[in-house]
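Peer 1: Several structures are given next for inspection.
None of the figures in this text is laboratory data; all of them are computed from the coordinates on show. Please read these numbers as outputs of a predicted model, since none were measured by experiment. Cβ atoms are built from the backbone, for glycine too; each structure is taken alone.
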Structure P
Amino acid sequence: MTSPGKTIVVMPAYNAETTLEQTLSDMPQGAADEIILVDDCSKDGTAELARSLGLTVIEHERNTGYGANQKTCYREALKRGADVIIMIHPDYQYDSSLVAIITELLQKGHCDVLLGNRIRSRHEALAGGMPFYKYVANRGLTIIENVWLGQNLGEFHSGMRGYRREVLETIPWESNSDDFVFDSQFLVQAVHFGFRLGDIPVPVRYMKEASSINLGQGTIYGLRTLETLLTFSLHRAGIVQSPLFQERKTAN
């Protein structure tokens, strides 16, 4: 019998001291071989708490941004031999009890990229605390992305994602933004390189402790997501050559 491989959960963290332990407590025992938390220069005791809970902790010396945090996460996961990498925010906005299910689906080859889909219905999303303007923006962008990219995802903007190792070895994610649009760029890249995307339902949890971008940041994120889609099409047509869509040259 062949080994299913190594699963590493990565957590890009910023001021998650009040929610980290709760997030971890929901994760099934043994669901991950290792949990790596990358602390992006938090102002609270996130890093100290993570160490006391037995996590592998990496601390940035300065705040580098959400995308840059993920780059450190993935670099370390690959270096440590991960075959499946699951990214989940430590702010309790996503249900970590699903880590084992996501891992199994990826290991069995049902898809290469698996997202947690928070939007099964308008009622559920809003009842879970998602602000109405965020719901509208999420649905609008997701519809555009599905049509543009030929996909059928329930949500393109989830902070709970699982990847097979091959995805991170192929996609040039180091060329992506250090900001929030990293997530959108990554999924467009996954489509470009022919990886199979899927999703599973997850509960909607919006609370004051959960990390969230404001209206101004969200507007920039939306515009840069549209810019990424346009760049994807121009690259495919041979009009421009974007580093976002050129195969990663250095695999760890």
Structure Q
Amino acid sequence: MRRNRLGTTFTLNSMKPEILHDDESIVIVSKPAGMLTIPDRFDKDFPNVRTYLLSVYGAIFTVHRLDRDTSGVIIFAKNAEAHKHLSMQFEHQTVEKTYTAIVRGIVSKDDQEIDIPLIADTRKKGLMRPSARGKESFTSVHVVKRFRIASLLECKPKTGRLHQIRVHLSAIGYPLLVDPDYGSSSEFKLSTIKRKYNVGKDQEERPLLSRTPLHSSSISFIHPMSEVKVIFNAELPKDMTATINVLNKYAPYKSFDSLSSYDEWL
């Protein structure tokens, strides 16, 4: 048994990516939350997608990465030619990526473009922060659904900076529902929104979410062999689906215009 950065316990042997597509030049997988994209420098035994794919295919080239606690679709190349072809698409920002995110607060605008340069945070190792001196960073945000205390978003980053979506959402006032680095919470529990929630005697409430609710839902690019545009999708994981379901049930969105009193909104 191991624990990830947020304290979630997992079993090493149970962490495997789902292979969504496999041909002579690429492999598309859905990475589970808590799994690294490539081996950790200091802990080679920590579960990672590349090592797993090497054991299956023998030769694998890393094209891009997802954060450890971000789940979803990711591309790997099987040969140097495919790797170069895909890497150039990422460099020229022609790869279309769509992420699903659950954020804290009710996002007011249905659609917005976030144009905030980002730079490494020298005060917090491994993190980023907004800065006029930073690199250009662009993210398109669309509201899929609103809840009383949260919003379900579709985010499309044009650039690929470290933690870009997390920092951008936090910068506009809507951090991920769980994000101890760029937000204020390390977990989300049902008792947060369900009135008169009772835990059984001698039991401790388990969180619905104990990782950043960010999922790589789809990716679209030009296939390196066929030169045809393709798209691959990854279903939402159970923890995010469960969170959305309880938000729908216990924290549905109500506009002030439709209410007779403020108490009705609470």
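Peer 1: Thinking only about mean count of other Cβ atoms within 10 Å over residues 158-165, which of P, Q has the largest value?
Peer 2: Ranking P, Q on mean count of other Cβ atoms within 10 Å over residues 158-165, first place is P.
Peer 1: When FRET efficiency 1/(1 + (r/R0)^6) of positions 166 and 214 (r between Cβ atoms, R0 = 41 Å, to 0.05) is compared over structures P, Q, which one is greatest?
Peer 2: Q
Peer 1: Just checking, which of P, Q has the largest value of mean count of other Cβ atoms within 10 Å over residues 22-29? Spell out each step's value before the answer.
Peer 2: Details: P: 14.5; Q: 18.1.
Once mean count of other Cβ atoms within 10 Å over residues 22-29 is worked out for each structure, Q has the highest.
Peer 1: Ranked by mean projected area of the Cα convex hull in nm², which of P, Q sits at the highest value?
Peer 2: On the way: P: 13.3; Q: 16.8.
Top value of mean projected area of the Cα convex hull in nm² goes to structure Q.
Peer 1: Let me ask something additional. Comparing distance in nm of label points 7 Å out along Cα→Cβ at positions 198 and 222 across P, Q, which structure shows the greatest value?
Peer 2: Q
Peer 1: Out of P, Q, which structure matches -5000 when helix-only ellipticity at 222 nm (-39500 (n - 2.57) for each DSSP H run of 4 or more, over all residues; to 500) is calculated?
Peer 2: That value comes from structure Q.
Peer 1: Taking relative contact order in percent (Cα under 8 Å, 6 or more apart) as the quantity of interest, name the structure among P, Q where it is greatest.
Peer 2: Comparing P, Q, the top value of relative contact order in percent (Cα under 8 Å, 6 or more apart) belongs to P.
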